[in-house]
Structure 1
Amino acid sequence: MLEIPVIRWGKEYQSMSKTDVVHFETGETLAQVNEANGGLIKMDMRKAKKAREVLRQFSIQELVDKVAAAGELFENATLPLGNGEQTPEDFCRIQSATTGLPEHMCKFNMTKNAFVMKNMGDILDALTRGLPFDILSNGYGQENRDVMVSYQANCNASGWVLPSNSPGVHTLWLPVIPLQIGLVMKPGKSEPWTPYRIYEAMAQAGIPREAFCLYPGARRQRSRTRWRRARKLRTVRHLWWPGDG
């Protein structure tokens, strides 16, 4: 049986509480995920600052390059998953089985996520309207108009509650890591496959595992996972706020 652990700042954690991931139609158990509880999440959020620190060891451009390499691995490589391994074909097959999405649509969403990762530099350029990456790393600098501006990180880690029924939305949180912000996620009950595969692809590409948390959990944990310290954010622009510079 495939068993998927909790990820606590890059370290696997086996919980006493587990839940089944089942086939959407037959109810057959396809995997088990370890569940995180609210106390565990609250304790881990005390270390959120370290996630940003390990990412700031790299420039934004270096992280963009690593994310691009992760896109290639995500789309084509056989990657570890819990106590097993997963090929791209396995990924599409099991995602289809647990969500009910046709396999060709799973492949389409996989290609879309990979495209975003491979083109992360252009995407960040568009989202920031051409803002030099050094300004975000340093907190201040001159725009192309020779105007001094200041942007300060609004959080050390960004928290996301992910859906079970829409695997295509994962492109929304992909820019978080290259912006040197830690990533904390609650995977959807029926769709843990995408966040875990992207996490593993990014780690294989050289991004520190210490920048990630993945907290599978029952529905009752949703309110806790919105978080006092890691923010649940909808758009990348909210990760940074203009400063007084």
Structure 2
Amino acid sequence: MAQVREKQLQQLLSTVKSVIAFDQPKLSAVIKNNHVIVEGCFSIVSTNDSHKKHGVIAEFLVKIIFSPLYPTDEPRVLETGNCIKHTLDNHINTDGSCCIVVWEEWITTNSDNSVQAYFDGPLKNFFLSQHIKKTTGEWPFGEYPHGKEGLLDAFTNVLECSKNETKVLYLLRILSKDRLRGHWNCPCKSGKTIRKCCLDDLVRLRTKVPSKMAQIMSNRLQSYDRKKGNISSHDKITAKQGQF
């Protein structure tokens, strides 16, 4: 098992190094404490032709911690330069940990979950958003509300259903099973069984949200009712992701 984990780490390190070598030369990566640790200056470069002369438009000191189980495990990102005030309204907790994205939403709505896609998507968009918010006062991609409400918004988007916690949890329960139970009541509340109602839609949805992911989403949503003020960084508030 140790040899397998070491091989995973070395492969992940190689991948991360290849990603940052060209686009983020001010970052470096090493293996430490069974994780790949990326540290240095994360640069936001303008991709607008009319702004090419500006090159780098913003830089942030960061520490990014990748688990060898990436992309199952979400990377932990810390803003270490105190360039951004560490407040929930800025999507950063007091310890510097950043609320980059609702991980389950990104994983299930994007076919490419590679390290390159993470750097080019959620990570870049988060710090680009910080730069634009600082200069314009507005979040360019919008934002989710705090806590469970924001999580419900994200999961509703993934499941393509109305924002109702009971319905979301029932849908996740259906999807978390090893196979669809055709005799269960259909989540659309038609009074029919799944087999005689929305089976095709649920089969399609299951390709997007596999059983393991449905279990993770359900556990995370239900964990809010068990927590007593001890909420992890990405459970506080998360910026929506978009393209810029």
Margin query: For relative contact order in percent (Cα under 8 Å, 6 or more apart), which structure out of 1, 2 has the highest calculated value?
Written below: 1
Checklist line | volume of the Cα convex hull per residue in Å³ - highest-scoring structure of 1, 2 | finding: 2
Check: A value of 0.25 was computed for FRET efficiency 1/(1 + (r/R0)^6) of positions 95 and 143 (r between Cβ atoms, R0 = 35 Å, to 0.05); which of 1, 2 is the source structure?
Finding: 1
Notebook entry, point to check: Here log10 I(q)/I(0) by the Debye sum over Cα atoms at q = 0.13, 0.19, 0.21, 0.22 Å⁻¹, for residues 39-182 alone has been calculated and equals -0.71, -1.23, -1.33, -1.38, so which of 1, 2 was it run on?
Noted result: 1
Notebook entry, point to check: For distance in nm of label points 7 Å out along Cα→Cβ at positions 135 and 199, which of the structures 1, 2 scores highest?
Noted result: 2
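Each value in this text was obtained by applying a stated rule to the coordinates, not by laboratory testing. It should be emphasised that the depicted structure is a prediction, and the values quoted were computed from it without experimental measurement. Cβ atoms are built from the backbone, for glycine too; each structure is taken alone.
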